[in-house]
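Pasting the structures in now, so scroll down.
What follows is calculated from the coordinates using simple rules that are stated; it is not laboratory data. The structure presented is a predicted model; accordingly, all values stated were derived computationally and were not measured. Cβ atoms are built from the backbone, for glycine too; each structure is taken alone.
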Structure 1
Amino acid sequence: MRQIQGWWHRLAVCLGGAGLLLYLGLGVMQVAGETAVPDTPVFTIWYGTNQTYGTIGNPQPWINILGNVTDTDGIQTLVYSLNGGSSNSLSIGPDSRRLARPGDFNIELDYNDLVSGTNQVVITATDTLNNIATQVVTVNYQTGNIWPRTYTANWSAVTSILEAAQVVDGKWKLESGAVRPEVLDYDRLIAIGDLTWTEYEVLVPITIHAIDTSDDAFNSPSNGPGVGLLVRWIGHGGFGQPKTGWNKQLGMLGWYHWTSTSTARMEMVGYGGKRGETGNKELTMGETYYFKLSVQNGLTSTYRLKIWSVDEPEPPHWDLTQAGNPSEPGAGSLLLVAHHVDASFGNVQVTALADITPGLTVNKAGGGTVIVTPDPPYTYGQVVTLTAVPDTDFVFQGWSGFLTGSDTTTSLTLTGNYVVTATFIENPMVYLPVILAPQN
């Protein structure tokens, strides 16, 4: 029996107890006895050798085939081909960005290069001794689908992450009704949604287990661990396999970011990587918090972020509000972001703003009325004006609930169901008449 395993730059005759193995220029020839083959590259495809995309929609312009290749002699080259086409070179990790560990690779395949139906990707690795190994990955692609604008990723209902989302970077696992990265490194990412999504709100429970405290996590280009949500994602930019540009490919990142092992804060990061509004809310390791991020159109887009414990009611106010950049993408998908952070992301709820009907309940205490303009029904982000009008012999004391302060006329922006109370009290400046006794 003859086995060809690769090219060899040595000639040797090995006599074993059960057979003769002759190494020649073309490979390995087994003459008799036990199988003995030289080391060749070994592939691990993280999400299986048969992957399906497009059944829900396209969250970015390309799919990602992620994996690792190892060889005791070291990998010399790594290439891939699609559907029998030409070979394309791949970067091999680590690269301090998207490829975390030695041997990691990430093949980005443009949807436009895929055929509807079955596609074949052949990955070829050559080690430093010119041993060659190949791995075939079948990609099933369905064209023409648009991700529903209101969508829930229920991790307990799937057996593979790819059934509900697209993994962009990193090795993730399903665990206890959540998704969790297995390696803490630069931008472990999962994409959900469609490139056509414009205005939407995202709600995700996130549990932070630990952060990467190594120098690599805090030095450039990582610049500190962080965990959160990114909206209006259009895919990495630049060149290479994989591409590494990100800061002009988004609308806004809303996250919890560590600037040192003991210092962290809420933060908004927008188009161009520009850091915007910050907040000093402190999150506790091991506890679960809701992260809610919304994006709304306007002359410039408006982004809103709030974070609160799952054991508490949702606070009425947003923690951070940030205006977008006129040059940013006008539409795009959602990313779950674990940047040098070990975190579990629970079920993801995405709601189109057009499907949200805000409400306003106005209560009053004491003598007076409240005039609300305009009348309901309301749309997300609509501004309403409230005017407190006291009755005779009463004065307006102030607002409570969603509003505070004592201005008789105020306004608020409706992004949910809010309750406001106007309090009126008797006017302390009203006096009873004083009757003076007649003078003699």
Structure 2
Amino acid sequence: MKKLTELARLVSQLEELTSACKKCGACQSVCPIFEQTGMEKDFARGKIAVLDGVMEQVVSNSGAVLQRLDNCLLCGSCQTVCPNRVESLRIFFSAKKILADYKGLSPAKKFLFRQILAKPYVFNSVLSIGSLMQGLVLKKQGAAPGTRAPRFPASLILEGRHVPPLAQVPFHKQKTAESLKSGLPGENSSRDTKRALFFTGCLIDKIFPDIAKTSVEVLKARGFTPVILEDECCCGIPALSSGDHEAFTQMVRHNLAQMSKLRFDILVTACATCAFTIKKAWPMMWDKADSDYEKIEAVANKTADITQLLGGALVNKKTVSNQNAVPVTYHDPCHLKKSLGVSEEPRALINANPDCRLVEMATPDACCGMGGGFGVTHLQMSAAIGASKLQSILDTGSKIVATTCPACMIQIAGLLSKAGHKDISVCHVIELYAKAAPFDVV
């Protein structure tokens, strides 16, 4: 009965949200999927149209509705340009939850979200085994530094895609992480420093641990006392994007319980998607009547992307590049610029390094095509969208591509490697900024 009441509440809420769409079509001009297909059903207006009379559509045509919703990167481009401020991301998240509640999730998704991602010990163990076994399916030959090529091009998962390998030692197992788990100030920390809870995120922890290590070092250098969760769980975006609200709730509550053990002034992450999820998606998709809502809102208000935190004071600061500075181009992650409005700060951090010369690419905020799980379930479409981003990068003549999203890093590094551009590297903005030491204390 409780589930039916919740379903009715969601349906009523969704119908109110969809009524704000006036079918003007402004979203058509910015949708990366529509750019590839040219089909009405693939951009926000078409997706919202199919949700008219939500319950009738769910009952009579649930398969078609789900197919339309799944063919979406959740990049937020449509929401950014909508003159009527339609909350398209909230609409799509809510619709997927309704469909999952009515139609049910596949056993594979249920197992992945509820038994692996929602349980840090299990997830960490599975990925530890994966890091040992990845050589069976990935090889260095033919790939750019920092990436691997598939041993079997016909692989159902990779289909020829080049990817960065899993780290041999994830960040949470490194000495740097162990020293931060107590939540106590370090020996050289002042009581006056701000305590920054560094939320690592799955991809940075398992694939790019050096980004986490560098982030912590920079936070210390800028006058913060960093701490990390003893047992961090996924932020929940994969489950939320698939409509599994039960797993999403499980992940959020786990992290809240961990956070309650620490005192911190700000939550900072080097993952643009984690920043969006915690700051925007957690409060957006949580029932305000729930006892944990106030805690979620408090955490959301404390959350910032690391470039937002460190780059704000540098935005208007004049910088001069060295004569032999390396050309660097910057890719705006969708969740960072479109959902959080952060774009100048990461550029300011790049410009703070005199050995870097920022070269803007055409449409730097165009989606790279990864979209988290979309890049796995819609590999060909993801690659087609990525091809445009790849050309924009090449046109700048840059030797480094910087961004602030690990998923975007995976996509861009893979595209460059597969196309044979082994002389162009991909890195996180914080890694370039770290080389600009010494820093001013915040």
Assuming 0.35 is FRET efficiency 1/(1 + (r/R0)^6) of positions 225 and 241 (r between Cβ atoms, R0 = 30 Å, to 0.05) as calculated from a single structure, say which of 1, 2 it is. 2
A value of 2.8 was computed for distance in nm of label points 7 Å out along Cα→Cβ at positions 257 and 377; which of 1, 2 is the source structure? 2
Given 0.95 as the derived value for FRET efficiency 1/(1 + (r/R0)^6) of positions 353 and 409 (r between Cβ atoms, R0 = 30 Å, to 0.05), which of the supplied structures 1, 2 does it correspond to? 2
If Rg and Dmax of the Cα atoms in Å is computed to be 21.5, 70, which of 1, 2 is the source? 2
Re helix-only ellipticity at 222 nm (-39500 (n - 2.57) for each DSSP H run of 4 or more, over all residues; to 500): value 0 computed from one entry in 1, 2; matching entry is structure 1
